[in-house]
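These are the structures in question, set out in turn.
No lab work stands behind these numbers, since they all come straight from the coordinates. Please read all numbers here as calculations on a predicted model, not as lab measurements. Cβ atoms are built from the backbone, for glycine too; each structure is taken alone.
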Structure P
Amino acid sequence: MKAIITKNTTKELELELHDAGHTICNPLREILFEDKHLTFAGYSLPHPLIRTATFIIRTDGKAKPIKVFVNAAQKLIKRVEELRTAFRKGMEAE
């Protein structure tokens, strides 16, 4: 996956995520909504065969949008790791 920042201001971040579909973008968007400084988070995928998503993140200005995005990505990684651990434990119990 590759991320290209196309806009970065004190209140707004726009970036393209290459090789990303709904599977990664939707959970990331949901986690972004957990941030109290977020005012908007959305993404678009222009076509199912073109796996480049455009993400837009806006904050109230009290937190930098890029920091909010990085924090959400780190939370997503942590949650996936927790899922993997729970799955492995479940498989061992069988």
Structure Q
Amino acid sequence: MDSREYARTVWNSRRGMHEIDVMLDPFVKEDLLGLDEKRQREYVRLLDRTDLELINFLVRGADAEDEETRDIVGVIRECHLRRMRKAEKEGLPEEQ
């Protein structure tokens, strides 16, 4: 992912809904570039989904109809849980 595409992806990750932003913002800034190109493309395609779909997948745990979406949602949720556990261990306020 080149710097222009990354900047566009960071911008498109800002949804304006706290429930989504609390998961996507740290993911795109801390984890995305560490993924392989396939996963990065999956993430970019995930951003084409509606906010309601993202809430259902990320927050409510609904299963997506396709494997690609299920995979990247699982990665995002794992990264979020890892950050939450780290914050808990360090006694930092948790974002929910």
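Structure data summary
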{"item": "Among P, Q, structure where distance in nm of label points 7 Å out along Cα→Cβ at positions 37 and 69 as derived comes to 2.5", "result": "Q"}
{"item": "Cα extents along the principal axes in Å from the coordinates reads 35, 30, 24; which among P, Q", "result": "Q"}
{"item": "Comparison of P, Q by distance in nm of label points 7 Å out along Cα→Cβ at positions 13 and 77 - largest value held by", "result": "Q"}
{"item": "For helix-only ellipticity at 222 nm (-39500 (n - 2.57) for each DSSP H run of 4 or more, over all residues; to 500) computed as -18500, the structure of P, Q it came from", "result": "Q"}
